[in-house]
Structure P
Amino acid sequence: MTAAPTHCLLLQFTHPAADHAAQAARAAQAVIARSLAGAALQRAAHQPEAGCYAYYALEAPATLGARATAELEAALRASGETALAQCHVSRLQLVMRREGPSATARAPVHYVVEMDPEDGWRGELFRWYDEEHLPGLASVPGTVRAERYLNLDHGPLSLACYDLTEASVMGCPAWLAVRATEWSARVRPHFTHTKRTMFSRLA
C-alpha cells in the first residue's frame, strides 16, 4: 500500500518460549529506534502457537510507505536475533482507542481479533465496530483498554485488541451482551480471514 499515517508498528514473529520472545521484542527496540527516533515498545504479548505480537508506538503519527516497512523488516531479520529471522513488520493506523473501567489495573491478557471485511461490507462492518462493538466491549468491567487499527501491510486489515484483567472477562454477562446484539448477528458472518488469539502479556 502507499504511504499512510502510521501510529504504531506491529512486529510479529514466532517463538514458542515466552522469555525468549520478550528478549527478542526488547532487542528489536534498538533496531527500530535507529530508523524511527522515539518509537518505543508499548506492549508485547505471546501465545506459544501464534508467537509474539510486539507493538511500538510512535511519538507522533508518521507518513510511512511500504518501502520503509520492508527496509525495517530486513534490518530486523539481519540483526542476529534468531527469533527475528522470519519476522514481519506492519504499519498500524489507529482508528479508535478507549480506556476501560479497569484502566488503572494490570492487564495480563491481550485478546486480538483480526479480519478482512467481505466485499461490499467494509462500511457496515467498520460502522458497527466504531459505533457499537468496540465502545461496548471497552465499557465492560475488567477491560483495561480497547483499540482498533488498520493493518496497512501484512493484514488482515482490521485489528482490534483488548487488554483485560483476566480471560474470564470474555465470559461475563456484560461482555456477552455486547456480542449478542442484532447488529452483531447481522455483520459477523461477513468477517473473512478471521483470526482470534488470546495472548499473555509479556511487557
Structure Q
Amino acid sequence: MDMVLAVATVAAADPLMAAFIERAGPFEPRAGAGDYFASLARSILFQQLAGRAAAAIHTRFVAAIGGEVTPDAVLAVSPEALRGAGLSANKAAAILDLATKATDGSVPLRELTMLDDDEIIARLSAVRGIGRWTAEMFLIFQLRRPDVWPVDDYGIRKGFAVIHDLAAPPTPKVLDTLGEIYRPYRSTAAWYCWRAVDTVLPAA
C-alpha cells in the first residue's frame, strides 16, 4: 500500500477527516506479529485478556510447544500441555483447530496473499475462536490490505463520531455507507478513527 497516496486520498474525500489527519500526524500502522500462523495464534491467545496476562500466557505457550510457533509444533503437544501453559479449554481447542486447518489446507496460510479479502475472512472465520473482527485485523495489520472497513469495531465507530462531531457513534450499517467515500483506502480511514479514540486532540 502506498501510504502517502492512501492518506491523501482519504483526506481529499472528507474535509473533517483531513483536518484530523493534519492534527494527528503520519499514518503509522503497527507492524504484524511474526508469520501468519504465529500472528493468528497470538490473536486467539490475547482475546479478552489484559495485555500483561495475555503476554505471560503467550510466553508459556511458546515454551510449551518447543519455542517455535508452527502448526506441527502445536499438533505435537497434547491439549493438556496447552492447558498447563495457561490456556483455557476454549483457547486450547481454538489453537488446535487453527493448526489442524492450517495443515489440511482449509486455511492455506502460504497462499493467503493470493485470495481476496472476503475469501480470507470466510476461511479464517471457519476456525474456532476466530471471528470476522480478528480476520479483519489480520487483513489490515498482517497483510496490509488497503481497503478494510471493520464497521462492527466500536473504536472505529466512536472515532468516526469524534472526528465528525456526532452526538453518538453511527451504527455499523450507517458507517458502512459513510465509509464508501474512503475507497479504495478504507483501512487508512479506520486507522485514523482508532487514532481519534486513542488521542483526542483539541481543535487548533
Q.
Quick check for you: by mean count of other Cβ atoms within 10 Å over residues 106-113, which of P, Q is greatest?
A. P
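Comparing P, Q, where is distance in nm of label points 7 Å out along Cα→Cβ at positions 58 and 74 highest? Please report the intermediate quantities before stating the final value.
Working: P: 2.0; Q: 1.4.
Greatest value across P, Q: structure P.
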Q. Upon calculation of FRET efficiency 1/(1 + (r/R0)^6) of positions 26 and 178 (r between Cβ atoms, R0 = 25 Å, to 0.05) from the atomic coordinates, which of the structures P, Q produces 0.55?
A. Q
Q. Which structure, out of P, Q, was mean count of other Cβ atoms within 10 Å over residues 18-25 derived from, given a value of 15.9?
A. Q
Q: Consider the structures P, Q: one of them gives 1.4 for distance in nm of label points 7 Å out along Cα→Cβ at positions 50 and 194 as calculated from the coordinates. Say which.
A: P
Q: Out of P, Q, choose the structure whose coordinates give helix-only ellipticity at 222 nm (-39500 (n - 2.57) for each DSSP H run of 4 or more, over all residues; to 500) equal to -7500 when calculated.
A: P
Q: Name the one structure among P, Q that semi-axes √(5λ) of the Cα gyration tensor in Å of 28, 20, 15 was derived from.
A: P
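Read-outs throughout are calculated quantities, based only on the coordinates presented, and are distinct from any laboratory measurement. A quick note: this is a predicted structure, and the numbers were derived from the prediction, not measured. Cβ atoms are built from the backbone, for glycine too; each structure is taken alone.
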